[in-house]
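Peer 1: Next up: the structures, one after another.
Just so it is clear, none of the values below were taken in a lab; they were calculated from the coordinates. The structure presented is a predicted model; accordingly, all values stated were derived computationally and were not measured. Cβ atoms are built from the backbone, for glycine too; each structure is taken alone.
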Structure I
Amino acid sequence: MKEVLRTNDPVRLSYAQSLLNDAGIEGVVLDEGMSTLYGGGLPFIKRRLMVVDEDEAEALRLLAEALPEEE
């Protein structure tokens, strides 16, 4: 699995998942439990959106087109 997004922003994460799902790419969120367990917004515990290796290039392209750079 490859990481295509790392963020603390639940709206950004949900939007990214929706974009990938619409394109037929299944995304899996890792570290969601850790982020929630330790305060939900701690900047050093970010949620990661992962895809299978074969979908990485297409997922990165879709996200680059649709999402602005995170600060």
Structure II
Amino acid sequence: MVNAIKSVLIYCDEPMAQLIRNLNASMPESERFIVRMLDSTHLLVLPHAEAMIKAKIDAFRKLNSYVKPH
């Protein structure tokens, strides 16, 4: 019998993949969303986590962006 899980493919660079893995590891076991790490830049995640991952990445980018003072 075949077991199938609907998932979303995320392709990113290695530092962003590490951020996503750390986010996944910080969650309780029942809320973890990574289905499989295909390699260092490709991840399969549960569909419901896609929006949350995008929001966390956007917040991370805003926190780590340089704004030139006037």
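Peer 1: Given a value of 1.2 for distance in nm of label points 7 Å out along Cα→Cβ at positions 1 and 33, point me to the structure among I, II it was derived from.
Peer 2: I
Peer 1: Continuing with the same structure: Once volume of the Cα convex hull per residue in Å³ is calculated for every structure in I, II, which label goes with the largest value?
Peer 2: That would be structure II.
Peer 1: Out of I, II, which one gives 44 for relative contact order in percent (Cα under 8 Å, 6 or more apart) as computed from the coordinates?
Peer 2: Label of the source structure: I.
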